[in-house]
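Okay, got some structures for you below.
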Structure 1
Amino acid sequence: MSALQDVDGIETDESEGGEAPLRLTAPGDAAGQRLDKALALLLPDVSRSRLQQWIEAGAVLVNGAAARVRQTLVGGEAIEVVPLPAPEQLALQPEPIDLDVVFEDGHIAVLDKPPRLVVHPAAGNWSGTLANGLLARFPQVAALPRAGIVHRLDADTSGLMVVALTLQAQTDLVRQLQARTVRREYWAIVVGAAPPAMTIDAPLARDPRNPLRFAVSRSARAKPARTHLRCLQTVGGGRAAVSWVACRLDTGRTHQIRVHLESIGLPLAGDPVYRRGRPVFSEVHGIPAWQGFPRQALHACRLGLTHPARRTMMSWFRAPPEDMRALMRDCGFAGGDVPVEVFG
């Protein structure tokens, strides 16, 4: 074995199996600390729970002996860590999936994701995801982090996504997202009469009462989130009012539109999680598609960005899938098949 790197006391060797063990030395101030806590400080890019899994799997040695999670250090120990692949990495295998590719070249691909397609493998969905389909359609993304995916949509949200096909394109797209220059516009059907226009500027954090939800929060852990809203049409009145709204994101937090709209009393039609005390289906009568709508009525209709290689602005529009268009027709909304310019 030959040492590949030695940075800040961490040395990596190339093993015969292709793994890269990390060799560390416990600092003197680690005396009295639990091993998993000390490792979390030495390897800040790895979660503590993941480190505990590695220890329990026998992938961590202390002075040449198998380690224990609650083992107490005295300082100066030789620690060897063999990083193990995460379950989601093992699940990233090519699978033929019918993908609606709107645009592709050698640098990026733009997809129209259907509802109910999960983006990444995770608990409960280890196969059949968008990432699995990308690996089959574009084998080159196997060499990229997250199979080239740079942003996500909820499983039940449909619409446009961009995927990088090269590392250079992925780096550039991530920078555009961080700079908030990527144009992302959504259409939603909400319960209630929406205002003509407003901006919701409210930080979001995980809901402490329900780990599956996020909520508007002023806690130190909350992340800034801003959503611009324009009402395209409202039908009905009172408790029977429903609105078709367009939303443009400045930030892309998890469940951002769903949380922000619920926070102003406009939950999405069909949303089983964010409905502000309302039943899954509104008390709107005489709308057949509404009664059986199986998901939140949210579609990413427009995407605009600077092409990573050409440096030219590009944009795409896709109308909602048939289930959401049927809902819009039954509600009485005019349009839904063609772009509507509301943000300029």
Structure 2
Amino acid sequence: MQESAQTRMPDNASTDNRPLVSLVLPAFNEAAIIEDNLQRLAAYMQNLEKLYRWEMIVIDDGSLDNTGELARRFAEQRDNVHVLSHITNFGLGQAFRFAFNNCEGDYIITLDTDLSYAPEHISRLLEKIRKTGAKIVIASPYMKGGKITNVPWPRKMMSTWANRFLSVASEGHLSTLTSMVRAYDALFLRSLSLKSMGMDIMPEIIYKGMILRARIEEIPAHLDWSSLKASTTPRRSSMRVFRHILSTLFSGFLFRPFMFFVIPGLLVLLFSVYVNAWMVHHFITQYLALSGYSDIFTRSSAAISAAYMQSPHTFVIGLLSLMLAIQLISLGILSLQSKSYFEEIFHLGSTINRENIRQKRTDI
């Protein structure tokens, strides 16, 4: 890993009361657009300098083209633009974690280098996080007032349904959980112990924020692909479809594990009750048909045997479905218990970590 860095903070930073904003931009094979978009962002942030100091962190995540070289050339002209480099492509999660550890801002804004969300979202994100005291603010094209333009329908449908699924899994509070365009309270974000390597870092941050009872807000956003320029890597190739589906399902499991165990278990239990009702019906029919038995237990045994001979599939399916239902419900209860234990431990660990960060800043 390498960093192109000059002075990280202006000399008068300690006497400047303006909040410092860190813009974080992961980049992989973006040579065709990187210079123009960095210039566009820098120009926009200069318009906000009455309110904010700012720095820009570009993560060249193992690009195969000259993305890193172009970004470093841009950074050489500015003391508040820095380039972090990965030798190989580690993925979005690792790129963000690397950047978060090297940011010095009071607020962190994560953006897509292609600027499919226009820079104008930055001021709205910052206004929302400062006004509400939220720890996370998400730019949401799926909430009321949001908009999507010129996104290919397969990608749009996948993203829409993934966010609907995650919204249900997270109890329906948020409309968008996968958007990477967000504002964070930097101290809060650094206190999270993040581990995801890929795109699943986005729902992971939301999940862990919810554990800590963090205030999470959304603003309406416009996701617009109409002005994207050609890149050396087509946009569709960056969406590893199968892996993304799996990560979405796993994220949903983390939010609400009972959806994967208890609900299917209850459905199987209902089916089992239906089948076993027929099993009881066959038993009663055979029991009433049998005569000549003075012993009730002998008669019952003969009735069960006759009912099984008449409909063996009813007995097999009924008993197996009952066993499966019990196992699924039991796994659901165990997963909820494990989730509760994890949340308690994570809450405690994050609180300790946050206090340690505050103490280090006080000592400095």
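Here, each number is a calculation from the coordinates, and none is a lab measurement. This one's a predicted model, so the numbers in the text were calculated from it and none came from an experiment. Cβ atoms are built from the backbone, for glycine too; each structure is taken alone.
Taking Rg/Rh (Cα atoms, Kirkwood Rh) as the criterion, which structure among 1, 2 has the greatest value?
2
Name the one structure among 1, 2 that helix-only ellipticity at 222 nm (-39500 (n - 2.57) for each DSSP H run of 4 or more, over all residues; to 500) of -17000 was derived from.
Comparing all candidates, it corresponds to 2.
Given structures 1, 2, which gives the highest value for relative contact order in percent (Cα under 8 Å, 6 or more apart)?
That would be structure 2.
Quick check on the output: 46 is percent of Cα pairs over 15 Å apart, for residues 105-168 alone, derived from one of 1, 2. Which one produced it?
1
Among the shown structures 1, 2, from which was the value 2.3 of distance in nm of label points 7 Å out along Cα→Cβ at positions 129 and 217 calculated?
Corresponding structure: 1.
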